[in-house]
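**Q** Multiple structures follow.
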Structure I
Amino acid sequence: MDGNRPTVASRHGVVAAAHPLAAAAGARILGRGGNAFDAAVATAAALGVVEPFMSGLAGLGMATCWVAGDQRIRTLNFRTAVPQAYPIGRFSRREDLHRGAMAAAAPGNLAGWYDLLSAHGTKTLADVLAPAIALARDGFPLTEFGAASINAAADALAGKPFFADWNATYAEGRGAVRPGQVLRQPDLAATLEAIASGGIKHLYGGPLGHKLVAHVQALAGCLTMADLQAVSPAWGRPVSAAYRDLTVHVPRPPSQAFQYLLSLRILDGFDLGKMERNGVEHLNTVWRAMRLAAMERIAHDDPSAEELDRLLSDESVARLRARVTDGQPVEGPVEQWQAPAGEPAAEQHTTSLSVADRAGNLVCITQSLGAPFGGGVVVPGTGVCLNNALYWGEHDPRATNALVAGRTLTCPMAPAVVTRGRAPVLALGTPGSYGICQTQAQVLVQYVDFGLPLQDAIAAPRARLWDGRRVTAESRFSARVLEALRVRGHAVEAPAAWITQVGGMQAVAVDPATRVMTGAADPRRDGYVATA
């Protein structure tokens, strides 16, 4: 035994998710004859129960899917727009929308789950919500990570006018929880049961929607029933790019996942596999490419189709490859658009899942509340916690992602499906805010260029780039290598062997020849793989 996580594989179906109970929920649906779309929705709903700080039915998300019956990639955007009554010009600081009802956009996750199920699933909404309902009603024991996440949020939300509802829902009114404590959410169980019985109109125009809007408006928020009724997830074609003998497919804007593709396009010009793995040349090349790609994304945050083609063109990529090798430090923003004074980076909370089934379907979903527990507002009697999606827009009208009523804000979500020829071979996604595209690129390099098994590629040390030259790296990289990278112009800090700033990837690989599906989950969080 080597102390590493074992490889988890199956020929019947695999679910990789950020919590064992959520992965088991999806595997249970696969075992009962459901397909990957059924299992993905069951897993997504269960994650909203067992990771309530990361996502939930009132969150927002995106998905990328290989539809075996159609032999094609489809993407689904279930992020929602800035409310029509948003008061443009009232706020001048992002922090004004960090918490509270004004930060909320209309819930998108429930509508997205339903569209995935309706388009390609085989089970009913009641079938796939059943595991989440049972987890909410019966309760589940909190892990160390879950308890720490709830307690950190309690400290941040204490004193807010809406704290009492949050405290009653997640901390039994005590303001703190402990590992092993059973978290029960009876109000959420009742809400999910009502949705299972009456459909998603219970939220989008029905009793739950009226409760939600009334509570938001009582807290001086701007959501209306019209905003809820306007929610309409959008299916689309992916944007794709080649890397080695693979093609990587991600959602189009308003996803900012083209940053991931641009990083790969740059790196495709370097023979990374001949470099020392985790050595100076490997890391210097990858970090410079990632920073350059992020800077391009910030400069062209919501590109048209024509502009996107230009950004990923050979001419554009050649210019950036030359910059990788010119020896001059690369310095610039990687987070949001910045006015001259700039803003500090903000923490976020998101989750991702990947599912494969024996029919050949692959589904990758990334969904979020925005910040830990979103805006922190729980609708009384429902167990539903609202997102803070508007916090991720910009108040400055010069910004490429300015808060404008009716606009769908750009976001760094990058759920990906990878093909070799016409065969799907990999689904992978991660949380991590503006580090998402960085994590995706680093893991794919470990997996493809250095040939690591998928689980080892995810567990390999990673880094998170921040604005300027700052890099937070895991200290499992060689101290000698990190010092050499500082000389190369990277302002590297290495606080710990494992850090959560580098995401929490969940992935599934498929061998087209044997149809064996292999799952891998990130040990930086509560990631787990379950099989049918």
Structure II
Amino acid sequence: MRRRDVLRTGALGATGLALPAGLADRALTSPALAQPAANRVLKFIPQSDVAVVDPIVTTAYVTRHHGFLIYDTLYGVDAEFKPQPQMAEGHRVEDGGRRVTITLRPGLKSHDGEPVRARDAVASIKRWGQRDAMGQALLAATDELVADDDRNLTFRLKRPFALLFDALAKPSSPVPFIMPERIASTDANTPIRDIVGSGPFRWVASERVPGSRVVYERNPDYVPRESGTAAWTSGPKKVHFDRVEWHVMPDASTAAAALQNGEMDWWEQPTADLLPLLRRNRNLTLEVQDPTGLLGICRFNHLHPPFNNPAIRRALLGAVNQADYMSAVIGTDPSQWRQGVGFFPPGTAMASEVGLEALTSPRDYDKVKRDLAAAGYKGEKVVLIAASDFPSLNAMAQVGRDMLVKSGMNVDYVSTDWGSVVQRRASREPVERGGWSVFFTFFAGLDFINPASHLGLRGNGPNAWFGWPTMPRIEELRNAWLEAPDLEAQKRLAAEIQAEAFKEVPYLPVGQYFQPWAYRRGITGVLTGMPLFWNVQRA
């Protein structure tokens, strides 16, 4: 996802973070042909329903996971977070790095029966690049991106772009999924409805039950890579199930019961209160599969009062108690969460102590109220949109409501399903016309590990992620980071970015937690990082 030396030695290698031992070397075997039909169906409980099915117009992780079933990418990331060819057969770098030609693997076919052509990839990259932080940087460095013929596409660059393959391999939302040209030509701000990819599974629209069920079936035309080892989003994507069914279960007790009695195979986000019960069940495995954790954030709408005022945003830093947020999400065991978390994941190369006193000094609501008044807060309504059916986000939102009320703010708490939150947060209208002021979400630490992919730190106004902050100094520092000559320069610039972020406050960091997955012991081949459904099989 990122320049290999940056992430391998600069982000994870320098900090001791590593993937679980032996994970990438798990054996992959073909299933027996005589398996009962029920054994050929994997039943999964996702974090929420898939309200938005277009993986480019949203950063919702549930949509990203849905996307990886249906679509494929030119490159994937391996166990060391290095980009590896996926749909690409290979590439040539010429003219001192200013000309890069990528060749597609032969035999790639879309779900509609059409071959995958280079022009599909060109249109897909251009659409993705309008929405994604790294994509925007890549296209800004590109003079021309063209399809030379059906199997070759060429980037003609203004200057060498060291992160090109990392950008095309990035597993964070939005992912550069390849779609047919006729679909990828859709405006990047208009959600697509025609869900056709070339990935290992196909979308079964006829069996979709909103709020209850999503179904995917094995793509018989999918040809996995023959080389490499399955890890993260790279290597052979071998399908061992005829169907993958997502069953949406907002009630955690219902989900836990279904998993324990064998009705379900895999639960993505078991809640903190049920973890002890699940751990006692010998038929279940609970594992934390992402060493970078999940970073909770309270995102402001920068377009409208009161949070268009940076002084008001800064005042609320003094109200944040990260321990309150994280214990509400994952429980009181401090080994499952961290506080003292800034704008980059703790323990990674870009993390620093700069400005952290704003979050770690003694909490004082009386001072927060005085600071808000001095900043000009006059009782304007704060609309907090909360996801009632998403336990971790619901927990953060409830703590957040309490924090804002204790700070003396006029809070309108709007509790609805996560799909509605995802749709409403796209509105740029003021609150009196259906807009919003603040919402809570989380990102994988991997997504926030450096300034190149950190969506929450983009300050490019109307082109920024939901909230749309305008922060020219952070944009300037980010561009300098992209051109930095070495790791030490990158670390220095990341510290400057964090210092500026504590002034501008694009969002409130509310802590880091580590979410285990729970699945039946008969399920093997589960890969690290996110729910990926190739290579998974039933023993």
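**Q** Here helix-only ellipticity at 222 nm (-39500 (n - 2.57) for each DSSP H run of 4 or more, over all residues; to 500) was calculated and came to -10000; which of the structures I, II was it taken from?
**A** I
**Q** Then there's this: Ranked on relative contact order in percent (Cα under 8 Å, 6 or more apart), which label among I, II comes first with the largest value? Could you put the intermediate results ahead of the total?
**A** Values: I: 25; II: 20.
For this comparison of relative contact order in percent (Cα under 8 Å, 6 or more apart), the top structure is I.
**Q** When P(r) over Cα pairs in 20 Å bins from 0, in percent is computed for each of I, II, which one produces 24, 59, 17, 0?
**A** Details: I: 24, 59, 17, 0; II: 22, 58, 20, 0.
The read-out was computed on structure I.
**Q** Hey, another quick one. State the single structure among I, II that was used to calculate Kirkwood radius over Cα pairs in Å, for residues 262-437 alone, giving 18.1. Don't jump to the answer; show the numbers that get you there.
**A** Numbers: I: 18.7; II: 18.1.
Going through each structure in turn, the value belongs to II.
**Q** OK, next. For mean count of other Cβ atoms within 10 Å over residues 142-149, which of the structures I, II scores highest? Spell out each step's value before the answer.
**A** On the way: I: 18.5; II: 14.0.
Greatest value across I, II: structure I.
Values quoted throughout were computed directly from the atomic coordinates according to the rules given, and no laboratory measurement underlies them. Just so we're clear, the structure is a prediction, and the values are computed from it rather than from any experiment. Cβ atoms are built from the backbone, for glycine too; each structure is taken alone.
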